[in-house]
1. Using Cα extents along the principal axes in Å, for residues 156-307 alone as the calculated read-out, with 62, 39, 39 as its value, let me know the right label among 1, 2, 3.
2. Quick check on the output: 4.0 is distance in nm of label points 7 Å out along Cα→Cβ at positions 172 and 292, derived from one of 1, 2, 3. Which one produced it?
3. For structures 1, 2, 3, which has the highest computed value of Kirkwood radius over Cα pairs in Å?
4. Looking at structures 1, 2, 3, which one was mean projected area of the Cα convex hull in nm², for residues 68-251 alone calculated from, given that it came out as 13.1?
5. Quick check on the output: 1.08 is Rg/Rh (Cα atoms, Kirkwood Rh), for residues 220-299 alone, derived from one of 1, 2, 3. Which one produced it?
6. Taking relative contact order in percent (Cα under 8 Å, 6 or more apart) as the quantity of interest, name the structure among 1, 2, 3 where it is greatest.
Structure 1
Amino acid sequence: MPSLLSPSLLLTYAFAAALVLGLLLKGWLATRQIRHVAQHRGAVPDAFAGHVALAAHQRAADYTIAKTRFGMLEMAFAAAVLLGWTLLGGLDTLNAALLGWLGGGMAQQLALLTAFALISGLLDLPLQWWQTFVIEQRFGFNQMTPRLWLADLVKSTVVGAVIGLPLAALILWLMRAAGPLWWLWAWGVLVLFNLVMMVVYPLWIAPLFNRFQPLEDETLKERVGTLMQRCGFTAKGFFVMDGSRRSAHANAYFTGLGHAKRVVFFDTLLRQLSPDEVQAVLAHELGHFRHKHVLRRMIGLFALTLAGFALLGWLATRGWFYTGLGVQPNLTLDGGAPNDALALLLFTLAAPVFTVFITPLLAQLSRHDEFQADAYAARQASRADLRSALLKLYQDNASTLTPDPAYARFYYSHPPASERLAHLATASP
């Protein structure tokens, strides 16, 4: 019988405690958000009086409450599934079944990763369907048909398999063949893969799901081109994406790498904003590049990934890492079948449980970047145009104007509307 202080049981206790604490914290924050938004539903905040209609404010409140309640259901379901995979033995059972069928080679490991992904995806399907065809539909955002939803599902599954399986096979091979520093080689492969995907995705993958047409509005094209030139940026082109096929939400983004960057506008954005407002939104995005936010985030992500791989490289050789999370490592078949796929899956499942508590720190850093990008846009375009664009986007996307302060501090990657517009008003010209 294992000691109460054995590494295996300590990991089990730590995992269970972190999961419960995370659930209690997120549940408390969600409850605060629902109560706070409901309490302020009856009147438009003074800062927005005359700009936002009461009906739009109440619609945003109802949408926020519905999404938050649904998020609580998703959270509870995800925790139950996580326990099922780990401490209740789901992953161990699946691994043992595939070992008995395929033996302990690469085929079994890829089958384990594939089966895990398919089962997890199937478990999530009812929630995804409800979110799209009930919540988004109820508030007028969903534009998808069931046929398009299913087509997207099939295409994303095929693309994920075509890209993901070879990458997984390469990492599994490195774990077996590259020695104790396999994690460094695997990290290098993942970094290279991400950089390549920044070029490949906009050219060949994104068009599988959406149509991208060159921006035809010559006046707007000239204006945004002049703005980019003034700010010292180049782009491969300006494109309009048919986002309205799936959702009424609006957005704009940069994609690509280096001089191959593209500027993509949702068609919904161009319908909702004036040319001056579109220019201001683009200036905000340029602000992220000017302040090197995108580069910093990429470097930060790569650094965290390196730390994660280094930690996994150590944990993968410890038996208690497996048994503490409900899985018996492979100990048979010519001295032991590889545990590499098991290690990858367990680490992927367990890491978010322990890292959820750094969410507010990451959110705070992101909000700081948004303030900087807003200030840059105010200098390069128009403060008034950016303000009016943000107000329209808040209304059209049904973003609540009265989030709970604690909830916003924990989760919001963008500042709440009142805080953001107040900061924009005082940003130095």
Structure 2
Amino acid sequence: MLYQLHEMQRTFLNPLMQWAEASSKLFSNPVSPFAHTPFSQRIAAGYELLYRLGKDYEKPAFGIDTATVNGKPVSVIEHVTVTKPFCRLIHFRKDMHDKELAALNQPVVLLVAPLSGHHSTLLRDTVRGLLQEHDVYITDWTDARMVPLSEGPFHLDDYIYYVQDFIRHLGPDLHVISVCQPTVPVLAAIALMATNQDPKLPKSMTMMGGPIDPRKSPTAVNNLATEKPFSWFENNVIYPVPPNYPGFGRKVYPGFLQHAGFIAMNPGRHAQSHREFYMHLVRGDDESAESHRKFYDEYNAVLDMPAEYYLDTIKTVFQEHRLPNGTWEVGGQLVRPQDITNVALLTVEGELDDISGAGQTQAAHELCSGIPAAMQEDYVVPQAGHYGIFSGRRWRELVCPKITEFIKQYS
């Protein structure tokens, strides 16, 4: 019922938001006489703030049209190479002749994006940074409310099978990078392939800011998952998709509830950000205002997660810790990271990460005891929070060069 109430609220608020947007333009557009009245900037700023607080945020575009290769700009074409019910594999192909691409000899990278509330476009900066030296593919997870019920359920095991399919499609000369949530299923996917001696094993795997062992330095995210019983999640955050979407009837963890959780983690920070946005508009600081818009266009765009996948993750990863405990079975087969022997491992953590605490990602090294020490590296990014390890200045100046150098060793 909550999802239906949310949709009704959206319907009622939509005319108000359109009015607020129009009013903001009326008091800010220089051709409008209202823009030259006293306090017009403050009025326009108030209306735009109201509009942005109440509007719907659709999935943003990646918007990556060019990449710098050997100091020269090259056009980039976004191409869907594999389509599955719950995910698309997108290739950011450089618009060059096949011979020119072959001459570049760039390592192929599979970037596994999180299925944890935000769209894969959250890794836009990650893709842009990797494109200079690599041939990049990314998993683009589908909003569960857009997947018809006839496509069946999607469990954590299915996530692992999807990753394995993508690795086999692109391998064996492949390097896998996982950011945040997918570090766990990606490690499981590669471990199972190693156990079965799959010839398409990747050359390297980079794990960034993920809950390999969430018992280490637990954060607010970890505490929520352990303090509440499993039944609480089943009964309080799972709802059926309403009739106005293709996935009508599918049980999901709705995006709007996830977004409320994101905001609740740092309400003061978000309130201050919106106050500053208002003042930027009043002072005419267009650059700072546009930076706020871009961030929240991405941050406020959320998707629904399949209920089966979300509940599996809560139980398997955060409550029973099956991966570090060695008790995780997928399709009746035990997940054994120690069976990985010839896939290089790099872990990346942020010094100030408040989502995946210190040591949670580093735990992969102890689990992957079969990988020679010379093929294992760990990097802690100084002064970086969770988002800083894959986006922003520290990503561009510190993390991306580190990953690029690591991948070169095993290409």
Structure 3
Amino acid sequence: MTANSETPHAGPERPVDPDYPVDPVPAHARKSLFSLSIVLLGFTFFTPTMLAGAQVGAAFEFWPLMGVLAFGSLVLGVYVAVLGGIGTRTGLTTVVMCRYAFGDQGSKLSSLLLGGTQIGWYGVTVATLAQLVAQAAGWEGDGVERLLMVAGGLVMGATAYFGYRGMYGLSVISVPLLLAVAGWVTVRSFDEVGGMSGMLEQEPTATMGVAAAVTIIVGTFASGGTQAPNWTRFARTPGQGLGASLVAFLVGQFLMLFFGAIGAIAFGEPDFVLVLYGLGLTGWGVVFLIGNLWTTNDNTAYNFGVAGAEIADSRSKKPYVIVGVLIGTLLAVTGIYDNLISYLNWLGIIIPPIGGVIIGDWWVRWRHGMPSPSTHSFPTVRWGNIAAYAIGAVVAWATDEWGWGIPPINGILVAVVASAFASRVPAPRTPT
């Protein structure tokens, strides 16, 4: 039995969540390429990606900048597409695939890392939303911002609670609107500098190597992209899962980086929300802000919901979405988010090797078929792949410290090779 076969219900006491957090997604629940692409585009349309584009954009002339943005997006897109294709073939979330790679108990560490990082980002995003809405409305005081954080945290978690359907319903409205507003601001940006000829005349105001620029680009979504199988498992074919990943993490990522870079060059401001405020279009700025952050944060809540379900071996993600939303909102309200960003960025270096282990292990052991998690007897811990992950994470961290290559990709590649080697060594298979 393969993992993309429908798993029998475990009985009336364990009803199956329509998002199948710990079960393979059955054929009747699969989605179209359009549906998957819209949901994943909503995930990648994220304001911090625009800030990364502005940071890179300040260091390059226009055409070299386009090349760097395209290359960085391609690197990220290929990595996510490979994982996305595996997610489609198995029908499983990233954290459940970690059971095959790390063992029944070994996978709990990856679930904690992946879910915990997403809760942290949830808090950061809730705080950002509240601060910018308060700025737009002219409301002052910590009390008002905290009320907005609570309201925003609860509302953004609601679509994740309803699962794929809720995220699709939001994204199908928000994504076209965001593209239209961003396209209009881009046209205004070119007008601001005198058209294409003026844009080509802009001189860099900072220095940055290509490797450092690509590291920034890949780092914006290396952690989130590692969890792309959470959505691509709903694809009908591996090609659709791969295609949706490329649409979101190559095309969508490039567009957000491009928008941020162009806005910074023309207006000195990478955040389109603040550009719209400056143009006197405060209402549209708020619409762009809410749509931009909400479509990302509900995906974030969904990620920690399925991670919690894996840790508890629960067939329902909803309780863990609620708990994660409350924790993330509390991080925002208490101000802890101010100290989280550097920590979360550091995790963005050491988390992608998890994806590398999944790829290497799947290629060696499971590419011809994977047994269902309900019938497979997992070893408690697969120490070989734990070691492969540790090696990949150390390489990613060390090369970041040394400024050598592209740290997240270094870690992924080393983890793939180490896992492929470790997976050729037979592991003891004991029931848990």
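Laboratory data are not the source of any read-out in this text; all were calculated from the coordinates shown. Remember, it's a predicted structure, so these values are computed and weren't measured experimentally. Cβ atoms are built from the backbone, for glycine too; each structure is taken alone.
1. The value was obtained from structure 2.
2. Answer by label: 1.
3. 1
4. 2
5. It was calculated from structure 3.
6. That would be structure 3.
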